[in-house]
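Dropping the structures in below, format is structure tokens.
Values in this text are rule-based calculations from the coordinates and carry no lab data. Quick caveat: nothing in here was measured; it's all calculated off a predicted structure. Cβ atoms are built from the backbone, for glycine too; each structure is taken alone.
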Structure I
Amino acid sequence: MPSRDVIELLGGWEGYRVGLVQRFPPGQYGPQAEVWIDLIREPSPFVCSGCGRSFDRYHDWEERWVRDLPILDAETHIHLQRFRVDCPDCGRVVERLPWLGRYARETRRLAESVARLCRFASIKHVAEFYSLSWDTVKRIDKAYLQEQLGEPDLSDLRLLAMDEFAVKRGHRYATIFVEPERKEVLWVCRGRSREDVRPFFEQLGDDGRRRLEAVAMDMNGAYEAEVRAQCPQAEIVFDQFHVLAKYGREVIDRVRGAEAKRLEKDSPARKVVKGSRWLLLRNAENLKPEGRVRLRELLAANRKLATVYVLKDDLKRLWDYRLMPWAAQFWREWYARALRSRIEPLKKFARKLNDKIAGVLAHCAYPLHTSLLEGINNKIVVIRRMAYGFRDDDYFFLKIRAAFPGKAG
């Protein structure tokens, strides 16, 4: 078989045959070796890229250079005539080619290869690998993600988890919506206010909002208010992670700070208390042996820190209950102990949580949590770093959805 026929067979440029083929060594036209392939249109009907109708004649044509996958470590450049048809329904449009998009300057297989590589490497590195510009790689990847992901299926949404994550430094946040059973990212939006999250619920429609049974979230007042306004029948579920994180900030940190101030400046005891934050916040089973010894010594030496630490561990047990009456009884006992402690930050936290306790006890009926969102948030940080920062929110949010497509079935 002639070499030109082999190239034509392997190339798969449907509707065209191979004409002139040239190879240029590195340095002649660029830093890498290049292969130039001239394609000649075969006589066949011209298919409208809009409606798919066939025509015997074309309206006009233009010359176009298109990039393809490298051949034997050489950049491949395709030269062809791109024909337009005069379609009565679609107007004057280019003909449909299965291997080349309507306005593309890269073949479909090159675009797919670029998009696949973008799942594992940064745009910068993919651009360097294929000798493409950063903007070209980003455009290819974004178009591929839009085509592959489409619109999320919200038709059977019953359960929802929502949380915020930092887009960049300076208190700039976005909100992420996840189906917690499939672990599928459904939607991402900039901001965390009621106005920011409202379009998601509007997208659900009246039937979708009525179908929603429960929403897991942190104790963000804006989230809670919008869910109650849009889906009054849905249960609000406050998960363990955020309640305990709030306890750490509003109780343990404040008591630890107050106890440190009470001690003499530059005293060893003060340094121990000030440096004990992670000892008090971390689960005891996750501490190394020397950390457990330090924790026991600290709690034995400071009654208030011992009290708030023990009550933190006890509060975690609330999420072990699956029967509402037992969970409510446990809460009443814990609440009474907190009020008797005479520790003001603890009493203040207990009263605030008591006002929202229905959302905590709702876990008995809907054992939802947003800990999976914390894992997602960690991966979002990696995605952002791989891109060296995203200037296009739509593209950034598509990358997040692609990273969490959900479990099949």
Structure II
Amino acid sequence: MRTWMRKHAKFVGRIIFANFLKLPLQRYKNIIKEVEGSTLFKKLSRDEGNHRDERSIIIVRRLSKTKVSHEKINKLSETVAVIVKATKDFSIRYVYEGFNKTYTICGIPPLKLFYKLRRINSRNEFTHRIILGVIEHQRKFLSTGDPIDLVPFSQVGLAKWLNVNKSPEIDISWISRLVNRLSVIMPSGEERILESFFPTQKDVNKRFIKQILDQENEDIDSGRIKRPLTDNQIRAKLESEYRVKLSRYSIALCRKDMGIPPAKRRFSGYKYPPLSVNFSLLYPLTVQSVQSNAPASAGVYEFRLKGKEIEHPNGRTAIIYIGSAKNLKKRLKEHLRVNNRNGHIRHFLKKFDCSFRYIQFLKNWEVEEGRLYNLFVTTYGAPPRCNRIRPYCDEKNERGAGFTAGQK
């Protein structure tokens, strides 16, 4: 009976902790403030280096020796820390001092305070270890900021890394609760959700293929090559340049997933999008995916149906919408709201799986949207199905103008 009760208590405790991990960052921050602001906590606690009151039973320790970041963080942001590149390694600067603390309990405080401190301890230490795991496995990407340097790294792999010589055993669901929510600021200044540091092998393969096709665009523009690369040629380049072995069929699937047509279509009769336009990879059009993959910067974006094409006067295409925004992440989230004013987009999102991709532009993103929209109409004989209004386009600069290269 006692054994069953212990197991039951442990099971309930894990459920409570799992729910505690799901708390939004601001609410969690308020809980820490409430605990540390209480009269009882102030009476019983002291910092680790302060030996004036040896009777204190709660000793406050820091996870990271680096001081708290002074970055301006939006109040509603889920950014928990800044990863800073030092001379030899990386350090972690938390955006709030309370996220950097653990509490060593030397006596027996009131149970209510004890349980709160233990949960804060567990969440702070767990978050810290996850960020250390990201630093350990994605060092090159953190140094360069180039997505091509991301290596395959699964949450299961992180759990195994965390569980080495650690007790209690880490539950994989605990990891997903944090990495799907929290974000960090990289040494480059880019904010990235923690989940984006865990690409699959297929995600990495797509980035390699896109890197090769981006180079193809440059080589065609400069005249170094006359024809686009076939899937067999891409296959050979993948093996020689990245030591990645893929079948021609797998390359064709990855290319299709990225919205890139085969070599014949890229060579003739292929106008939208032009080869010079550097679209991102395709991502699922969901709130979680937008949070993970869309930048909070200006640019042009495109929505596509997954596994379905729509008939137009001059051909079939999966593209249903072209738009632009000063803040891509914010605008894409607006499209996903139930009260989205564009009924056509609401209809497609309700009936079909959709994807998005984007191009970042430092300026004139509305003009670039107009140019791409006009080229789409020229190519397919009609606007994208969900575009209700023709976007702005500077007609004076339109004639004979090429497309501005988007920032990667």
- [ ] Compare distance in nm of label points 7 Å out along Cα→Cβ at positions 107 and 379 across structures I, II and report the one with the greatest value.
- [x] II
TODO: Match the computed value 2.3 of distance in nm of label points 7 Å out along Cα→Cβ at positions 187 and 283 to one of the structures I, II, and report its label.
DONE: II
Task: Comparison of I, II - label where distance in nm of label points 7 Å out along Cα→Cβ at positions 139 and 259 is highest - done: I
Task: Structure responsible for 7.9, with distance in nm of label points 7 Å out along Cα→Cβ at positions 59 and 339 calculated and labels I, II on offer - done: I
Task: When distance in nm of label points 7 Å out along Cα→Cβ at positions 267 and 299 is computed for each of I, II, the largest belongs to - done: II
Task: Origin of the derived value 1.18 (Cα Rg over 2.2 N^0.38 Å; candidates I, II) - done: II
